[in-house]
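> In structure tokens below, several structures.
FYI, it's all coordinate maths here, none of it is from the lab. This is a predicted model, so every value here is computed, not measured. Cβ atoms are built from the backbone, for glycine too; each structure is taken alone.
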Structure P
């Protein structure tokens, strides 16, 4: 064949291939499909590199994030059954409330402005003995679920009684949860003895094994409410089922002094002697800990939860968050319960207070930054739960737990730094949409999975019983 003819043929072939490629691109034929493509939002990933995509896109397939990145790139790569234009919004990982007592919404404001032991022993424990039953817990958790979902919380960690009802309410609401059945060394609403508590807890662990969103846990209440034998039995039960262990630890100076006086160790040291410290333990508060305690918690790979509102409101003290983070401790953020240790379940408020509390106690405006505070409520909480491979950041392959925030209200304008805007300016009420495992559970600020008027009406009825009982006593 003539060389010129060969070159012309090759040129026509190349031109044809280029034309086909251009036609395909114009037609927008993608390589992959997604169930939902969210475009136009500023995506705050909270991944290890702290990537932010100002005009981003995120693709969801099933319950997972398929991909995310610059909008133009994903719109070339993906076609979707549904497409959401989120221009002018912020897209974040769902928030993780790493410590609360959800059913206590129905005791909100029952006894305020008191120290922890006074509040527990003289108000909360008696009220719970009179009022807490399965119905109370179910509706109290539904009320909490409404508040948490509307405020951008997609995962919560709970410690209470009748956790079977907490699990049912969380499952109905579409939340992700780690739910600890409380074990306490005196008669409680759902058990009259430790043996009964352990039996109830074992049945609860069996019932929820393998659930995609609900993890059942064992929750010995605290060192000061359980014997060494009960604490060991709780840990043995949890480890038999490979379940998390939840506990209040080193919350007050009173607890720290009492444990040192009785056992010659700090609360952290004593818990370690009992064999409970480990990667399966999540310890709430950890206010009264020193450098040796922090090193021991880190060595055992335990998780901790900072609860700034609760620690401030109960005058418990200020946790050494800066030292914890510097040591590489797994640290999350929690609201604590809404009955008086904190009267809401608002993680936006907790982020703001976490940063400001460290600043004012250290007289250092850079002690805990806005980005670090947001990390406590997202990837930090996931790490504290040893769940960071699945949740806590927006990354391909992770669960599609995400929240969409409005930025068009006066308090959100202008915005020079996205982390500052989220932590110091935006509010829980700015949450516009929420997805958990790819399922949308909040749309335009309305919870899709629960009947809000019904829940509020039933909550008011149950609260009226509590109020009437208070008057009678």
Structure Q
């Protein structure tokens, strides 16, 4: 029988529990709890009971063994005003249907077919760069991977007002993340200044997404007229053509939700991996020199193809290490739908189990000198020696990120294509800080100056 008491953990305050510590220093909070209270700890956010599982076996039990008894936690559901009921937030049969529909776009052969588009759009960006230009590394990579996501997944060109879209997206996520800091928050329909800002931001995002969908509908109609209706390959076309067993099409809201989810998932992880990766390389010139030497030897100045990637082990190691030190997704949560057992303790229905990549990727048991950037640690089979859930940048189980193969290939192609031409010199006065929202963002960007190799 599981124990009926709770795992050890911080008591927090009478009313808010540990909410203040989480809100003020989110990453350090989870690290302190794991290191201070062991592989399974407990705490409260107001009336809500949380567990933090940091042992890889416990994480595997939640994400794999008992996956069908958990749903996404309350925090993930808070982002529904932006993400809607897409793959990230939906549950049950509806989620399974959408996953099956989307999966073909991310099969290995299809992902490899996207490589020329990735290389071409990268070359277009490089054509606008000049030595001495000052850039925000994160903005540049987010713009590039956003354009690649639009073209490969939706067959659309990046013609929207990029700055306005990003501003609306960040504003919405800022406002939703701020709700975590309150035990009791006004409902989203109540006309507070913050809720009104959120409504405006979501309205702007919806307008852009509606534009994506209308463009897809026009393309589908043109293919129908010319007798090429079955030749569509992009994901948006598949979504538009999808039919339930009763013959009904996806509703406009379903189309909007999947378009938003797949657009964000299709570029955010790669953009952050590249951004944090280049910051780490700029701070570790010996690693950068070794990386450039690999590119010279294998590529000789040309853009890589998927066939080249097995011959670029250090490039792969740099990407793996960047995602270890600064995991784009730093926290996963699951909410129990029935009474369960975990680590010998009873998990009541409604309890949330948190699992943090930020914590696990810094475990010295598996990663000696965990704060240091050491790509070489991945070159001797480390990934096969450590437990599966000691390192899990894309999550795991049935809900593992659908675009993980896409993201890893894209990161390698962009890193090598750009890195053979330019290096980034971090601005001397740059303030680099972390902004853990739904993903791990650089709070003030990463200001750098372009320098030709």
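> Identify which of structures P, Q gives the largest calculated value of distance in nm of label points 7 Å out along Cα→Cβ at positions 164 and 300.
Structure Q comes out on top.
> If FRET efficiency 1/(1 + (r/R0)^6) of positions 60 and 332 (r between Cβ atoms, R0 = 30 Å, to 0.05) is computed to be 0.75, which of P, Q is the source?
P
> Please state which of the structures P, Q yields 18 when relative contact order in percent (Cα under 8 Å, 6 or more apart) is computed from it.
P
> Suppose percent of Cα pairs over 42 Å apart works out to 20; of P, Q, which structure was it derived from?
P
> FRET efficiency 1/(1 + (r/R0)^6) of positions 52 and 324 (r between Cβ atoms, R0 = 30 Å, to 0.05) was computed and gave 0.70; which structure, P, Q, did it come from?
P
> If helix-only ellipticity at 222 nm (-39500 (n - 2.57) for each DSSP H run of 4 or more, over all residues; to 500) computes to -14500, which of P, Q did it come from?
Working through the options, I get structure Q.
> For structures P, Q, calculate distance in nm of label points 7 Å out along Cα→Cβ at positions 132 and 316 and state which one comes out highest.
When distance in nm of label points 7 Å out along Cα→Cβ at positions 132 and 316 is computed for each of P, Q, structure Q gives the biggest number.
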